[in-house]
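Trainee: Take a look at the structures listed below.
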Structure I
Amino acid sequence: MIRSILAALTVILGPFASAEPAMKVLNYTAEWCPKCQILNPRLSEALESFTETSVRRVDLNMTYARGERRSAIMAGIESKTLAHQAGYLWEWYGGATGLAAVIASDDGELLTCLLPGNSVQEMQARLTQALILAENGTPGDRMLDAADCPAPFN
């Protein structure tokens with residue numbers, strides 16, 4: 001019965017079932033990160049006003065990237081960043097935490113950044129503006145405001 005329901009949903013939803021959202025939030029985080037303790041709850045609350053079809057949160061969790069496991073975990077996070085067409089972000093911020101980079105899903109273009117100093121309302125406003133750019137802007141010319149993104153660390 002479950003298979004028949006899934007098959008029916010696949011037919012009904014068609015291409016919408018696997019469609020990418022217009023943008024993704026790549027959240028560089030770790031449980032031991034004090035900035036993340038501020039950013040993560042605010043980010044969660046800000047994202048509540050968006051649908052999964054418009055925005056997807058991707059947590060790049062570096063909690064256990066220490067000791068012998070560091071290289072393997074960091075390589076996995078780098079691979080995940082590359083899979084979202086945002087390898088340049090790894091070059092800029094790889095290993096950093098307490099930062100959420102908002103990118104266009106179609107090409108990985110950086111739209112804006114969300115930081116622990118942003119309020120929930122500021123995050124919602126930036127996400128709304130970024131979503132408009134992701135859905136309607138010209139690829140390669142959609143960055144909302146680079147001033148809110150930190151200078152590359154690496």
Structure II
Amino acid sequence: MQNLYKIPGKTVITAHRGMSGLYPENTMMAFEKAVEFGVDIVEFDVRLSGDGVPVILHDAALDRTTDGSGPVSSFSISELRKLNASFWKGPHNTGCRKDFGVDYIQPTRNLVNKNFCEQINRLGLCANMFFANSADEAGEYIKMGMKGIMTDNPHLMPNEKR
């Protein structure tokens with residue numbers, strides 16, 4: 001993955017929970033559409049079911065993205081499979097996600113400025129900014145020197161060297 005960030009002039013595009021600006025987040029449809037579009041990275045979240053099986057779901061509770069209710073950890077995998085995970089209540093464009101044990105940093109956009117980009121590029125760090133959802137917004141961060149953008153809308157991102 002680090003090689004993606006070393007390609008001169010390339011902006012690394014990460015599909016946040018798949019192509020979640022157009023499809024229900026963290027679903028196979030959102031992942032497949034992001035891959036079809038040609039994104040570099042597909043980001044997703046993992047939780048454990050009550051019987052210890054990893055499931056792809058962002059929230060600790062089922063309420064926002066499924067037709068179920070309550071903590072994911074209170075349901076067995078067989079119970080979770082009965083839920084409709086295509087339930088969707090618009091964009092999820094607030095908050096800050098922190099990664100641990102990965103080989104890149106993910107600054108939130110309020111931290112990103114020209115000086116920040118110069119520092120991470122000088123240090124050779126891979127950075128994927130959280131997040132930009134329009135071409136204009138992404139373009140501003142790319143001009144500052146940001147080499148990676150996480151987005152709900154990969155289809156709207158500038159497409160140079162993808």
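Here, each number is a calculation from the coordinates, and none is a lab measurement. This structure is a prediction, so every number in the text was calculated from the model and none was measured. Cβ atoms are built from the backbone, for glycine too; each structure is taken alone.
Trainee: Computing distance in nm of label points 7 Å out along Cα→Cβ at positions 35 and 51 gives 2.7 for which of I, II? It would help to have the intermediate numbers written out before the result.
Mentor: Details: I: 3.4; II: 2.7.
The value was obtained from structure II.
Trainee: With helix-only ellipticity at 222 nm (-39500 (n - 2.57) for each DSSP H run of 4 or more, over all residues; to 500) coming out at -13000, pick the structure among I, II it was computed from.
Mentor: Values: I: -13000; II: -6000.
Value -13000 for helix-only ellipticity at 222 nm (-39500 (n - 2.57) for each DSSP H run of 4 or more, over all residues; to 500) corresponds to I out of I, II.
Trainee: Sticking with this one: Suppose you compute semi-axes √(5λ) of the Cα gyration tensor in Å for every structure in I, II: which one lands on 27, 21, 16?
Mentor: I
Trainee: Thinking of I, II, which structure, once mean count of other Cβ atoms within 10 Å over residues 67-74 is computed, gives back 11.2?
Mentor: Working: I: 11.2; II: 13.9.
Structure I accounts for this read-out.
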